Structure P
Amino acid sequence: MNERISVIGGGLAGCAAALAAAKHGAAVTLFEQRPATTPETHQTTLLSELAGTADLGVEDLDRATGLLKAELRALCPEMMVCIEEARIGERTVAVGRRAFAQEVTARVTAAGVELRREEVLSLPEGPVVIATGPATWSPLARALHAVSGAYFHFSFIGRPPLVDAGSLDLSDSFRAPAYPGAEPALYLPVTEAEAAELASRLAMAERRDPPEFGEAILLADEHSTAERMAADPAVGIGSLLGGPRGMRGDGRPSLCLTADDVGESAWHVEGLLTALQHDQQVRALQAVQACANVRLVRPAMIQRAPFLAGPEATLSSLQLRRAPRVLISGTLTGVYGYAEAMALGAVAGVGAARMAAGGEPTAPPSESLTGALCRALAETQPHADRRMLRANFGMIPEQRADQGLSKAERRQRQTARALAAIETYTTEQ
């Protein structure tokens, strides 16, 4: 008789794991710890509420996020259906955050997954997938350390503020792609005086840094916070106010905003990654005339993300080396990015389903980008600078037949092999 699978965490990775396991015939219980716990990163009780922006990356197969989503279509097609149903972008895969969360919640329910809203204090019996991300708190964290024998590493993830569209003056705004091929974003031009005042308010304001977030530490995406850039004369806030690449409107620097939903009722202020207090974020934005009456729907924040990675912690199947009935996924593995979280969630779900049926999980083939990422997590020592891993084509092993080819030709062959390998992997599970 098949064992019941427990999936802990109702974010992207946990939901992908639950849906993938259910697709393979497993009985699944999904533990969503909200509202028993109330992390600052979320506002609703919906599953897979995106903690950051609504951009899930490109879909071009010669880009890592595009290939990962193509592989996800084979690993967990239900997640890709949710993305398409909630999609608001034409050029990039941007989604309405609430619409996407609603789609995932409905799909999980329709798949027959038992949803339990309670805090998990210890590891359940049987196959377990843990995808608790930044909300991996004690006593669950202590239980993970006890069974794995591995110590947690910590990185830091930033999200920009979300502002009410009705509180902005858009009379001088313009739209343009942030880079060639990107979705048009909304830009609010900023005068030199406004830029100087914004920098001053960012640099001088009270902030709330998470534990261990020292002056020299970068965020997971290798960015610094806006207030640190503003306080450094050698850096300034030029990257925050750079304007669209190669297309700066009337030449002034600009704030870049991306839509949160199809109705554009709220906008993410891209690049404004900050640990300032809520009222200090409002005050800083009010330095720009177009934001004089700004209201925050959700403030920016910096969150500490614990992860277990490296040869002492995990196998390339995402199993804990010393406790193979436990699989980890999402940012808890040390990856950064929405596509990465969903792909690894699906792998963990497939592996747990195999265990529930009496088999053994297998890692995806390294010819696929998902498999190459799993292998990198298991073989690479965590970065001393605390940065997390993102998928890239360089992780895929080179083949002799590809030597001498152009980058485009090499990518084309890698992509074809990756998709064929992941298709074979999913049909054999």
Structure Q
Amino acid sequence: MKKFVLLGLLGLSLYANAAPEFASGVTKTGLEWEARFNLPDCAHEGQKKGAWCLDRDKKAAIAKSGVEAKLESWINNPSVKAIYAAYFSFSNFNILDKLCKASKAGKKVQIYLDSGYSDATWLTDNNKKCGEKFNISFRGVGPFGTPGAHLQHMKIFLASPTEELPLLTELSATAAATVRNGKVRFTSSSANMSGYGTNLHFENWLFFTDRGDSYLAQKNACIFKAFGGENNREAFTTTFKACERNIKARKSYDVRMMVAPTTIKYQHPYINGMKYILERKTKKSVKVAIHRLTTNLVTRLFIDRIKRNVPVSLVMDDDTYLYSIDAGGFDVTDSDANSMKKVRNAGGDVAFIQTNEEAKPGKGHLHHNKYIIADDKYLFQGAGNFTGKALNMGWEDGKGYIPAFGNYEQFYIIKDAGIVKAYVNAFAELRARASTSSEHPVQQ
């Protein structure tokens, strides 16, 4: 029987020393899930409550979200024999310390990061201290913004009941039985494993626990098998495709995963994900929480819904708005500002979370969510921003849409009512904290 608990909006807690999940439940196929959202409560004079956060707010934010405690519980679980992780960046000292200790205690730790990650030196130095079972590898091609560049931008933390990847087709009979009878745990988040990704950035985290022989568990393991090969997108795509074909389990349609880069249409996050949901499934409302919105193909989808009298509500980081006023904005381009203006001018509700990146470039916290809720029934969630590279977009040639390889990303389309409701409530909290253009301090 499906069950879920909604707690986060009122800041309630069932336990004196533990942060409860924002919501949790079990899908029809038996997939256990928890949704956690970074919704820090920061109050500083002259700033909007709950948005402008500083380093001294970090401890309380960690306790409230419960993300780090959840990750630690997986790392320390006796049934977990290996951790596989893929992130754009990794600068969370607490989680690194826990992984290091787990490695020294005999658990395997394999981390894949983007090749252009700026803090790689200290991380690889720490790698040497964590033992031979701790390994860091780099994927993607940089530097960012140059021709041919693409990012390792997936955000997955996978806890395996076997030291080897829990792929049933590649394990001994004994190890395969351990996987079938055990659990594989994996995440999908908007957040990196950064210093603020588990606390002060506005983020969303989904924690899944499933049978080891389930389709989703095996598909997540296929990602790490593909990362284990050559560092190029063609090799990744070929290996992942072959691995997925070997999965014998039935697919889940309440929680469906798409992996990019891909040559398979049903995997494509734009064609068969975002575009499909917005054009074919959306008639009543669109709610969008996004950090980067740079491509007209996505903006046009939102504007088309507005023209069809479907309300569109967009919550962004206010650096996008500041850039449109003053070219000194950070981590955005004029494409972000133009996209925002087009949606707003078409009649969309556009609001901004006030963060402090413009005051602390490179060290400030951000509104970093990346999801769409359609008609309060469908959720499009994942690691990637709404950019051409993230969505692996191509071009129109007059006969149809031609996809192209972009970043390494994972996305989900989710129809499970409990998960979607958790995101609907979290979005309401975001929108309540946000400011419209006319309310924003820059207008003063």
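Across the set P, Q, mean count of other Cβ atoms within 10 Å over residues 279-286 reaches its highest value in structure P.
When Kirkwood radius over Cα pairs in Å, for residues 191-406 alone is calculated for each of structures P, Q, structure P comes out greatest.
Here the criterion is relative contact order in percent (Cα under 8 Å, 6 or more apart), and among P, Q the highest value is seen for P. A value of 19.8 was computed for mean count of other Cβ atoms within 10 Å over residues 159-166; which of P, Q is the source structure? Source structure for this number: P.
Any read-out appearing in this document is the output of simple, stated calculations on the displayed coordinates, not a laboratory observation. Everything numeric here is computed off the predicted structure, so don't read it as measured data. Cβ atoms are built from the backbone, for glycine too; each structure is taken alone.
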